[in-house]
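Take a look at the structures listed below.
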Structure P
Amino acid sequence: MRSIELQRTSAGFSLVELMVGLAIGMLAVVIMMQVFSVSEGYKRTTTGGDDAQNNGAIALYGLQRDLRMAGQGANSFIDNAAAPSAYSLIACNLTLRAGVTVNALGPVTINPPTSTVAAGDPNTDTLLIFYGDGSDGPEGDRIESQAATNVYTLAGFLATGGTPSVAVGDQVVAHPSPRPVNCALTMEKVTALAGSNVTVGAGVAGMTGGALFNLGPNPRLVAYRIKDRNLQMCDYMVNNCSSDAAANWVIAASNVVSLRAQYGEDTTATMDGVVDAFNQTTPANLCGWARTRAVRLALTARSAQFEKDVVTAAAPPWAGASAVAIDLSDDGSWQNYRYKVFETVVPLRNMAWLGVQAGC
């Protein structure tokens, strides 16, 4: 009995065995942590790539939506831009409210002056897009007379008891006849309707024989730019987009680092309505806008994940500059991110309604 008891008390692991077991366990933990670290790195890279894909797609969708609507309500038939009877808001200076005027209004303007749209990040483009949402035709309604400076009497308006094409709260623009060389117009809100009389806030004298354009209750004049590696948007109907103040701009999509754009122009001597060339030369007159039928767009989104190693050896190209790479050098660590370029050509469908202009 005594010998058996001694054998029981001496059973167990030796110190060497414990140290070996501890070493094996620590090695296993190190291996598992290494595998977890590598796996987590791949996960972050994949997730960052997905974020870039989603951000770019969402940003492109929003831009395409506004570009497809560009020019609505201002795309009146030109026929001949030199004719004094040609009515159009395009290429005019438009005062939105006291102290806020947009010069040389176009359906979409690429890189307007910084006095109109505040600059974005270096080597990127800015956009200014305009369109209305009124129920009236783009040719406007003829102004028969003015009972007062702020009361426009429209020819035949409601004469047959039909549904009015202008409503209280709509934003309207009075256009004189003939079209002045230096076209300067003012947007005002309709405050009252009485028969054929449309009353606005202040009005503009000398509009008899001209036209009243109805842009609807919520016309859009929106600016886009790249700032601090984000796609930002400014609503000109509420804010002054020439100001760089943060309160005027909201982030439309994050981690979008480049916006590039070009006009698609019909350069044929006799217009045929087909885009022949892309450039960034803003049209100077009605004929120039009639020849502008599309916008080429390239958005570059990047992953949110900063990589320790160089993962992008060369900047991505885009078709708009003969395959010249998009310049990302403003960010000194640009090579430590992954990029996705989204390219498209957006037809300006409202400008297509102008047709082929014989006088252009």
Structure Q
Amino acid sequence: MHFSIASPGSELDAALQNRIDNKTKPPGALGQLEQLALQIGRIQQTLTPGFSRPHLLVFAGDHGAARAGVSAFPQDVTWQMVENFLAGGAAINVFARHNGLALKVIDAGVAHDFGQRARLLDAKIAPGTRNYLEQPAMSAAECAAALAKGAEIVRSLADQGCNVVGFGEMGIGNTAAASLITHALTGTPLIDCIGRGTGLDDAGLTRKRELLAQAARRAALPAKADARKVLAEFGGFEIVMMTGAMLAAAERGMTLLIDGFIVTSALLAAARIEPAIRDYCIFCHRSAEPGHVAQLNDLQAAPLIDLGLRLGEGTGAALAWPLVNAAVAFLNEMASFEAAGVSEKI
């Protein structure tokens, strides 16, 4: 599947910066919010940006390697948590509700039959991936189908007037997949990409490291391997579908709210496919997973918040959303020195 993403034009940058600097505050006093306001204005190509129909998409999928012991939780927790999302009882439900984000839950490849559900989008490629310890997680055709489905979902939202979308995920074992993807795409030593995920003890962490090293040896990918190949080797359907959704969102000029470690692994792949996607991304939080450091360094990203989060689900994106709104609000509503009759710096 082909995507074509151009960086937003810089023609309005000087006017945007002048508008920011002439608000009733010392230059730079709103710190990162000022950079954010400039970025959003650039993405939307206007001096008065605004958001419409904000959505947060939670993609769910199972991983064949999960049954080998890469997670502290059994694989059934994936579908059980999807049920929790549908019932409105998870952290992401609470944060999305309180912050005005429409939430969509997407079955990208859960090993469970949910039947027809009003609040669940059935985009299942297959009931989970294969075990990447023994073979590629998915075929090239399955990878392409997941990319295409993610793009289709976001293009439909854009057609309905949505211009900002956040990303979240659910899938037991997906921190392991994200570790392998991060290692393969950034060249960071694998051990530095692996964390405790859902809460492994020391013995569990040691086993996770051994299993992922086995998977990396089995795949024997070259340095700077093609992103689609990396996704097919190690990805979950939820990660690949997010990658396609991100690429389509940037292609349509939307603002992307990037969550933590697993979501950023999807973005790493998207950035290898279309590097200009980086300009459309707001990095919402710094995950407690150690591999997130490598991802953020590779993408030259400065997250908005650092709360020690490692839940996933898109919770960091939902919590950062009020700050993103605040950046737009001050740009549009805060008085200028001239309008307020306040003397400027001498």
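P, Q: which one has Kirkwood radius over Cα pairs in Å, as calculated, at 20.4? Answer by label: Q. Supply the structure label, taken from P, Q, corresponding to FRET efficiency 1/(1 + (r/R0)^6) of positions 92 and 124 (r between Cβ atoms, R0 = 25 Å, to 0.05) with the calculated value 0.80. Considering all the candidates, the number was obtained from Q.
If you line up P, Q by relative contact order in percent (Cα under 8 Å, 6 or more apart), the top spot, with the largest value, goes to Q.
Taking distance in nm of label points 7 Å out along Cα→Cβ at positions 76 and 212 as the criterion, the top-ranked structure out of P, Q is Q, with the highest value.
Could you tell me which structure in P, Q was used to calculate helix-only ellipticity at 222 nm (-39500 (n - 2.57) for each DSSP H run of 4 or more, over all residues; to 500) as -14500? It must be structure Q, since only it matches.
Laboratory data are not the source of any read-out in this text; all were calculated from the coordinates shown. Values in this document were obtained by computation on a predicted structure and should not be read as measured data. Cβ atoms are built from the backbone, for glycine too; each structure is taken alone.
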